[in-house]
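Following this line, the structures themselves.
Only the coordinates and a few stated rules stand behind these numbers; no lab work does. Keep in mind that what you see is a predicted model, and the values were worked out from it rather than measured. Cβ atoms are built from the backbone, for glycine too; each structure is taken alone.
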Structure P
Amino acid sequence: MKEERYRKAVFIVVYRNEKNKIFYLVLKRKKHWVGWEFPKGGIEEKENLLKAVKRETFEECGQFPIKIKRYNFSGKYKYKKKFEDRNGFIGQSFILFSAEVKNRNVKFDKKEHSYYRWLNFEEAIKKLTHKNQKKALKIVHEKISNKKV
């Protein structure tokens with residue numbers, strides 16, 4: 001029987017702090033599925049987690065993080081279908097990080113996403129498509145805002 005393999009990845013809740021108000025970046029996904037998400041991506045071979053977070057933050061929003069934090073939240077999920085560019089993987093495992101950025105201007109990969117928005121917590125939690133990302137956002141928001149949700 002063939003081993004089920006999960007692609008190792010990072011979830012990155014990207015945010016900016018503007019006049020003591022926190023705004024979260026959500027991206028409109030168009031590659032593999034359609035919906036709203038925050039930046040995430042696979043960990044490349046021989047790449048450590050910190051480098052993966054920095055690279056994915058830059059690739060998905062065109063900015064380098066000024067602050068990165070790892071959270072005690074991880075998980076995995078199966079893909080709903082097979083993807084040609086994910087050969088041999090049945091799903092993805094993830095570790096949660098947050099990345100603070102300075103700039104509101106976002107340069108995203110137009111092959112993966114079609115649009116982006118900066119939203120407050122209440123708007124972002126409603127916009128996100130998947131439950132695991134909603135849970136990740138709650139964890140990050142509670143930590144950086146010091147507010148229980």
Structure Q
Amino acid sequence: MSAAQSKDIAPDLVFAVLNEAAIIHQLSASMLLKALPDGLQIAHFSVLNHMARLGDGRTPVRLARAFQVTKGAMTNTLQRLEARALVRIEPDPEDRRAKRVFLTDAGREMRARCLAALGPELARMGAALGAAPFETALPALQAIRAWLDADRNSGG
């Protein structure tokens with residue numbers, strides 16, 4: 001075990017990092033909401049982004065688990081996306097009781113529009129801060145996220 005992975009880490013340090021991440025989330029969510037086109041909400045964009053990054057064909061239950069929301073809340077979000085033709089929901093070919101969710105071309109285009117709309121703010125932030133904070137933070141944040149994901153999935 002390296003010094004960076006020591007079990008002697010102070011809980012206050014872990015909390016301080018998670019607290020900063022929570023504040024960043026709140027501030028960036030506000031920035032995102034202002035940039036989203038056509039009345040799209042953050043929950044809608046988040047599902048489009050998740051599916052574009054990780055692939056189609058997930059069940060509503062799996063999506064709800066990934067976002068840590070109720071199945072009902074995810075169903076509502078998916079219904080709104082489906083009404084806008086941004087996703088299509090089909091019966092699961094292996095379990096007809098279940099459903100699978102797929103991005104449509106319009107959903108992929110909407111995600112691209114959202115990213116383009118957010119682009120100027122991201123560019124402004126990048127210009128103000130430079131690449132170093134992002135290059136330094138990304139691996140650490142990915143490690144924290146991976147641990148939290150694994151711990152959640154293990155029931156820990």
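Any idea which of P, Q comes out highest on Cα Rg over 2.2 N^0.38 Å?
Q
So, one more: If helix-only ellipticity at 222 nm (-39500 (n - 2.57) for each DSSP H run of 4 or more, over all residues; to 500) computes to -23000, which of P, Q did it come from?
Of the structures listed, the value fits Q.
OK, next. Assign the value 20, calculated as relative contact order in percent (Cα under 8 Å, 6 or more apart), to the correct structure from P, Q.
For relative contact order in percent (Cα under 8 Å, 6 or more apart), the value 20 is produced by structure Q.
Another one. Consider the structures P, Q: one of them gives 1.3 for distance in nm of label points 7 Å out along Cα→Cβ at positions 8 and 48 as calculated from the coordinates. Say which.
P
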